[in-house]
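> Structures incoming, each one as C-alpha cells.
All of the numbers you see were taken from the coordinates with simple rules; none came from a lab. Just so you know, these numbers come straight off a predicted model, no measurement behind them. Cβ atoms are built from the backbone, for glycine too; each structure is taken alone.
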Structure P
Amino acid sequence: MFQPRYTITNRLLEHIKRINTLVHELNNRRFSSLVLAAFEKTARTLSTYASTSIEGNPLPLTEVKKILKSRPAHIRDSEREILNYNQALQELNERITRQATSLSLRLILHIHEQVTHELLPSFESGRLRQKPVVVNDPKLRKAVFLPPNVEDVKPLMGNLIEFVQKNNKMIDPLILAGIFHKQMVIIHPFMDGNGRTTRLATKVLLAQMGLNTFNLFSFENYYNQNVTRYFQTVGEFGDYYELKDNIDFTVWLEYFTEGIIDELLRVQKLLPETGISPQTQLHAHDLKLLGYIKEKGFITDKMYATLVTRAKATRTKDFKRLLSLGFIHRKGKGKATYYTLHGN
C-alpha cells in the first residue's frame, strides 16, 4: 500500500489557507458568461502552451494561438502536440462540467492516448510502458533517474489511485492532488508523454475535489516560468528502488500550492474588478456587441453601427464603458481601431 511521507509545515498550511480564501473571493464575484468564456479560452490556450513548452516544445505562445485558431494544413509533431493537448483539455472540461468523470487508470490511459495521438506508435499510445526507461537531464546529457521496473508499473499505479480514492475525504484536496502529481511522475508509467498526462490528470483530480482549474487559470503556467525548478522539485535523482522508502513530498507540496496561489493572484488581477450590479449591468445593446465579438472574434464601430440604432457619440460611450468594466480590449489605432473580448 502506498503511504507517502510528508509534513504539514506552517508554510504549507498557510498556502492552503490562502488558496481557500482566494477561491472563496473568486466564487463570490459574478461575471457574465461571455467574460467567463473568454477567460476559459485564455486559460486553455495558456495551459496548452505552458504544458507542452515544459516538455521542450519550441513554439511560442503567439504561434500556439495561431495553430489553435486555424489548424495548419500540414501538421508537424510540435503542432500536433499543441492540438492534442488542447483537445484533451476541452474534452476533460466538458466531462467535468457534466460531472461525468473521476480519476481512474482507465481515464489516465485515455488522457495519454489523446496527448500522444499520432506521436507514438499505437502499441504505446494509451498503454502502460512495456520497456525500461531512464529520465535524462538535457543540460547534463546523462541519466538522472531510473524509474520503477516494467512489472511494477501497473501495481504502483493501482496503489496510487487506491490511495487517492480512499483518502478523498480524509486528506486536504490540495495535498492529495500534489501527492498524486509527484508520485505519478516518479512511477513514469509511459514511454513518453508522462508530464503532459500527469498535469491533465491532476487537473481532473482538483476539479473532482472542488477546485476546477480548467475555466480560469493554468498551474502549468507557473511551472513553465522556471522549468528547472519544477523538474528538480517534482522529480527524484537516483534509482527508484534505492530512494522509494525515503522520498519526502513536503518540499514539492509547498511548491505545488505556491504555484496555485501565484496563478490565482494573476487571474484575480486580470478579471474585471466589478461584478454585476445596477451600475455594471449589461443592456441589450451591450449583449449584441459582446455576442458579435464572440461569434466573429472582433468588432469595429462600423460593424457595431449595423447592429444598433445608436448615435456615434453614444456608441463611443458604449465601448468606453465596456472597456472600463474589463469586458473588452481595444486594439489598433484611429480608423483601424477594433475590439476583442478581454484576454484575446
Structure Q
Amino acid sequence: MTVLVTGSAGHLGEALVRRLRADGRAVKGLDIKPSPYTDIVGSIADEAFVRDAMSGVTRVIHAATLHKPHVATHSKRQFVDTNVGGTVALLEAAMAHGVRSFVFTSTTSAFGAALSPAPGEPAAWIDEDVVPVPKNIYGATKIAAEGMCELVARKDRLPVLVLRTSRFFPEDDDNASVRSAYGTLNMQANELLYRRADIEDIVEAHLCALDKAPSLGFGRYIVSAPTPFSRDDVAALRQDAAAVVRGLFPEVDALYSARGWKLLPSLDRVYDSARARRDLAWTPKRDFPFVLECLRRGEDFRSDLARTIGVKGYHDEVFAEGPYPVLG
C-alpha cells in the first residue's frame, strides 16, 4: 500500500517520508520543490499532474500548503489556488483512484481571533468545539480546505481526518519581543505547556490518523503536546502562569535557572489534544514533564528527528528583521 505525502520538501513532509521509509513502507513524496524526499515534482494546483501522481496510491497525507510566513509574500489568490484548489484536486484524484485513507494537515492558527481573549479575560481553552475566527488568508483557506474535506467525506464517503497541528517548526519565533526575551529552546520548552508538539509526535499522529480514518470516516483533531493544565486554571494562567507551573512542578525554577531560562508570565490560550489521543490512539512522548526530565539529565528535549531536519525556512530570501516578514 503506497502512501502519497504532499509537501515532502517541507519540515513535516520530510519527517513523514523519513519515517515511512524507515518503517519499510512504500511512499511517494510530492512537492513543488525538488528534495531528497521528493519523488514527484509539481504543483498540487495542477489537476492533471495530481491525477497522474495519485496512480497506485492507497493512502494520502496532504501536508503541502502555503503557510502563515507566506502571507506577506504571496497573494490571496495564490493561497486560494494552493490551499483550497490543491486540496480539492487531491480529494477528487483520491476518490477516482479508490484511496482508502486521507489525512489533511491543518493548523491551530485557523482558530484565529478565538485564540486571543480580551484583556483581563481568562486564557482561552481551545478544543475542537471552539468556532474558528480566521484573521488572515492562511487561516481562511485552511478552514475552507477543511470544509471541502468534510464535504467529500460525508457526500462521497472518502475517509478523511483533519489534524489541526500546533507549532512544531524549529525556527526562532516571528515575534521580535519574544526573540529578545527568550532563547529559542527556552521558548519552545515553554510552548510545550500549551501550544507546541515535537515533530516526531506530529508524525506519529498522522500515521495513527491514516490507520483510524476508515473507521472514523471524518473528524477534526487538535494535535499538540498534552497540557498539564485543566480548565480550572485558565484565569490563573492569564494572571500568573509561572505560579501555576511552579505549583505543578516545584523543581522547575532550579532546572530552569541552571540554563538561564525563565517561565512565561501569562498564557493567552491552551490547546487541548485529549480527543486526538482518545480517538486516534495517539500517545505523544514529548510534553513538559519530559522537558524537565531531560533538563535533569542534561539532555536535549527535542527528538533526533527534529534535530536532523533542522531549520528550513519558508523563503529563499533571508530577512534581516526575523525568520520571515510579518504583516502588521
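> If you rank structures P, Q by mean count of other Cβ atoms within 10 Å over residues 13-20, which sits at the top with the largest value? Don't jump to the answer; show the numbers that get you there.
On the way: P: 15.5; Q: 24.1.
When mean count of other Cβ atoms within 10 Å over residues 13-20 is computed for each of P, Q, structure Q gives the biggest number.
> Once distance in nm of label points 7 Å out along Cα→Cβ at positions 21 and 285 is calculated for every structure in P, Q, which label goes with the largest value?
P
> On to the next question. Given that FRET efficiency 1/(1 + (r/R0)^6) of positions 77 and 309 (r between Cβ atoms, R0 = 35 Å, to 0.05), derived from a single structure, equals 0.70, which label among P, Q identifies that structure?
Q
> Another question, if that's okay. Given a value of -18500 for helix-only ellipticity at 222 nm (-39500 (n - 2.57) for each DSSP H run of 4 or more, over all residues; to 500), calculated from one of P, Q, which structure does it belong to?
Derived from the structure labelled P.
> Assign the value 18, calculated as relative contact order in percent (Cα under 8 Å, 6 or more apart), to the correct structure from P, Q.
Q
> Here is a follow-up. If you rank structures P, Q by distance in nm of label points 7 Å out along Cα→Cβ at positions 269 and 293, which sits at the top with the largest value?
The maximum falls on structure Q.
> Who wins on percent of Cα pairs over 25 Å apart among P, Q, i.e. which is largest?
Largest one: structure P.
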